1. Taking relative contact order in percent (Cα under 8 Å, 6 or more apart) as the quantity of interest, name the structure among I, II where it is greatest.
2. Kindly point out which one of I, II the value 0.45 was derived from, the read-out being FRET efficiency 1/(1 + (r/R0)^6) of positions 54 and 166 (r between Cβ atoms, R0 = 25 Å, to 0.05).
3. Could you tell me which structure in I, II was used to calculate distance in nm of label points 7 Å out along Cα→Cβ at positions 78 and 246 as 1.7?
4. Taking mean count of other Cβ atoms within 10 Å over residues 46-53 for each of I, II, which is largest?
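Derivation of every value follows stated rules applied to the coordinates shown; laboratory data play no part. Everything numeric here is computed off the predicted structure, so don't read it as measured data. Cβ atoms are built from the backbone, for glycine too; each structure is taken alone.
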Structure I
Amino acid sequence: MSENVVERRGPGAELLVEHHGAVRLVTLNRPEAFNAADETLHRELALIWPELAADPDVAAIVITGAGKAFSGGGDLNLLERMSDDTELRASVLAEGGAIVKGMLSVQVPIIAAVNGAAVGLGCSLAATCDIVVMEEQAYLADPHVALGLVAGDGGAITWPLLTSLLKAKEYILLGDRLPADEALRIGLANRVVPTGTSVTTALELAARLAALPPQSVRETKALLNRALHGAVESLLHDALVAESASFDEPAFRANLSKMLRRSPSS
C-alpha cells in the first residue's frame, strides 16, 4: 500500500491507520466520545496488532487519539451491556487480553502520542507501548478499582515494571489522575511536550527508529520486554477472570448506574 494512504477500519471508521513510509499512525477515532472504546473500536483494537505485526513493511508504530483525548476508556453503554450479558462480557474481556498480547507480539517499537486524557483502557494502551510522549495538559488515570472493577486489562501488570510498586499501588487503587509531569517523574512517560505536538514528536521518534538496523531494534526490544512478556503470561488470565467476576458485584453496578445518569449521552 502506498505512502500516506489512510485505512478506515470499522463501519464508522472508528480506527484509522495512516501510512508514513515505514511508520504506521494508528488513531482511535471516536472524538465525540473522547475515544472511549465501544464494541466496534474495542474489536478493531484487538485485530489491528497482529496485522501490523505480520506486515514486513512496518518498522515503527505510533498510536494516538482523535480530538482532545487519547482515550476515555471503556464506553459506559458497553459496560452496562457487559454487566447483564455474560457472553458479551466474555467476548470483550477476551479481546482485552488479545489487545495486550497483540501489542506485545509487535516486534517493532510502538510509541504512544498521548494527546489528552488516557483513562482506563487508554492508560493500559499507553503503558504497553515502548515509548510514551505526553502533552503537557494530558493525564493518565486508571479508575477500574474506584468504579468497582478489578484492574485486569493491563495496568496492574505493566505499571509495577515501569515505576515503583508503591506508586503503582497508589495510583491504581485510588484511581487518581496522574498529570503528565508526574508521569514523567515516576517513569510512566518518556517526554512531555507542548499541547498539540505529541503526534509530531512521536512521528519524528518513529522515523528515527525506523531508520535504525531492523534486526538490532527488534531483538533488543525483545530482550527489554522479556520481563513484561513473563508477567503477562503468568498474570493476565487470572486478572481477566477476576475482572469478569467484578461485573457482578453490587458496588460496580451501583457506581455504573450513577455514571450513566450523569453521562450526557445516556
Structure II
Amino acid sequence: MLTYFQLTTPGNASSRAELVCLQIDTGSYHQIQEEVIDAAHARLSSSICFANAHMVVEAIRNHHVAESVNNATWVVADGVPLVWAIRAIFKRNQERVTGLDFLPDLLHRASQEGLSVYFYGSTPEVLQATLQTCQQRFPTLRVAGTYSPPFRSLTPAEEDEAVEKIVASGARLVFVALGCPRQELWIARMRHRIPAVLLGIGGALPVLAGQFSRAPIWMQMYGLEWLYRLIQEPTRLFRRYLTTNALFIFYLFRKHLIIR
C-alpha cells in the first residue's frame, strides 16, 4: 500500500495533497483567489506559499522550511512538475496556481476593491519599476509602501521596525519578494504580527515590471518555463535548476515507491 501520499484537510476550504513533504492545496485558481481576497478584506493574518520543485527540495533539506511552508494558510502548486504529480497520483484535475499569474490578478482585484498593498523585498530598482508599472496598469491601486531590506539578516530591532511600518501602512496584501526559502521563513515568523495576507512571490516582480519576459504559453503548458528562465539568467539559475530538478524527481519517486 502506498503510504506517502494522502489527502488531508487544512483550516481553509480546500483539501490538501501531501506531496513528498509539502501539503499542497488542491482548490482551483479561482477558489484560492477568492479566499485570499476575503481574508484581505477581513484583515486576517494569513499567508500563501507558491510551491515548486525548488521549494520541495529546500523543505527536504531543512525541516524548518517544511514547517514554515506547511503552516501557511494556503500552499499552492506553482510548478508544473507538482501539478503533474498530483494529477497522476491523486487522479485530480489539479490547476496550476502561479505567483506570476496571481500577482497581477490580485493587484487588479485590489485596485477595484480598495485593498491597499505593500511590496517587501527585492531591490530598490525593481521596486521603483514595479511602482511605475502599477501606476500604468492599475492607476487606482493604492500602494501603502515598499521596503527593500539589506542582503543580510536583520537585527531584531530592524525587523520590529519593518513590521511596524507594514502594520501602520494599513496594507491588506503584502507581497514578499525575498526568494525561496528566505521569504517563507520570514513570512512564518511575521505572519501573526501583521493583519494582512502575506504572499511569497519570489522573482515575480521583475516579470511584472517588464525586466524579464514570461515564457510562451506552449512552454508553460509543457513544463518548460524553467528552461526559458534559464536562458535569460544562465549564470544565476544553472546550478539551481540542474540540482533541484533532478533531486525533486529523485525524492518524488523514492517516496512514491516505498511500500509498507
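1. Working: I: 19; II: 25.
Largest calculated value belongs to II.
2. Considering all the candidates, the number was obtained from II.
3. Details: I: 1.7; II: 2.4.
Working through the options, I get structure I.
4. Details: I: 18.5; II: 26.8.
If we compare mean count of other Cβ atoms within 10 Å over residues 46-53 over I, II, the biggest value is for II.
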